[in-house]
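Enquirer: Multiple structures are listed underneath, in structure tokens.
Read-outs throughout are calculated quantities, based only on the coordinates presented, and are distinct from any laboratory measurement. Every value quoted in this text rests on a predicted model; they were computed, and no experiment measured them. Cβ atoms are built from the backbone, for glycine too; each structure is taken alone.
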Structure 1
Amino acid sequence: MEILGFLEKAAVFPVTLLVVPGRSWPARDIKALKSLQDSGYELAGHGWQHRAGSVASKWHRLHGLLISRNEAEHLSLSARRIVDIITGCYDWFAAVGLDAPTLYVPPAWALGRVPKRVLKILPFRLYETQTGVFDAFSGVSYRMPVAGYMADTALRAKALKIINLINRLLIFAPLRIAIHPDDLYLALSRDLREHLRRRQTYLGYGDLAGN
């Protein structure tokens, strides 16, 4: 809620909130999510636990070391298990009285071993990865850079600063802005605030689905 207040003051809207269904959700928090959704905030599915239960490959270990730590929930799973997580995530929203979401974002943007032809028969319309967004209804992939600010180590701060600069200089599509819970207090907080102070037009994922 602190971040949403910050974004409201910065005139940033619409905003999409990524929801992890498998965490503990007391009734009062479900009610708060419903209130936010009714106010125009978009909700998106974001895995089930946001934690990798196992690490079964060298690629997953490397990914965890450089990018995701223990958060790439899909990365070592079979396609069938990933499908179960995606469908379970989607069904949870209706089960708790929330409107069905349009977007699914795998934890750490790591979709894993599920092909696009399978995504086309799953309930979400949009699937976001590190490189962009896939529209399963139309079959179109939108390549979109992302700016991130979760600089909780000196190495990550340097890497993100360079990546964000490149993405903003070489912009060829809408730039996704990813804000994690502690970003207002981490090393790139000033970068985030300065970025949002610039005059911009903001779009939501609903706009992408409608266009």
Structure 2
Amino acid sequence: MKPTEILSNEHRVIEQVLQCLGKIADEAESGGKLDKESAEKAVTFFRNFADRCHHGKEEAHLFPAMESKGFSRGCGPTGVMLAEHELGRQHVRGMAENIENASSGDADAIERFVEHARSYVELLTNHIQKEDHCLFPQADQAFSDDDQKKLLSAFQRVESEEMGEGVHEGYLTIANELADHYGVDRAVSTHAGQTAGRCCH
């Protein structure tokens, strides 16, 4: 499996939770109260699986590998992706800061949470499309077989050393709990050996 295929598989899991986040926002807006438990699960997932694990692999390994092949950070695709990662972090912080008050029925906090949630869903949905259909094919065209192997090894180190064994599966469980609660189709199974979206095989 290519490193970009691993990242693309992870995108499917992120999209699953983005769908759930949209439903959390809709429910809060229509019901006048945020589901605190679900909102906290979603924020935890996005901070750790989407950002620390997924974006971490891109920022520490994929993007530098692409830049070593001549892609420009200043005016190229990796710079755009990095800027969108940072904007996404701002929206996640905005959601996190408003969970407590929004779950108590504070109308202003609900409005702020919903605004950040919907902006984040739109941002990441478009971001994923750019990576899957533009950035990743460009990377695969530029990388040699040896480059791909080195990148796979780097991804495996992120999983085992930086994230920790079993941590990835824990976030897949959160993703599936949210999907089941909100009637969203699961992207993956959490059973060992059947996890299509696993970071590293």
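Enquirer: Using Cα Rg over 2.2 N^0.38 Å, single out the structure from 1, 2 with the greatest value.
Expert: That would be structure 2.
Enquirer: Given 1.6 as the derived value for distance in nm of label points 7 Å out along Cα→Cβ at positions 8 and 152, which of the supplied structures 1, 2 does it correspond to?
Expert: The structure behind it is 2.
Enquirer: Something else about it: Assuming 18 is relative contact order in percent (Cα under 8 Å, 6 or more apart) as calculated from a single structure, say which of 1, 2 it is.
Expert: 1
Enquirer: Have a look at 1, 2 and say which one yields -22000 for helix-only ellipticity at 222 nm (-39500 (n - 2.57) for each DSSP H run of 4 or more, over all residues; to 500), as calculated.
Expert: 2
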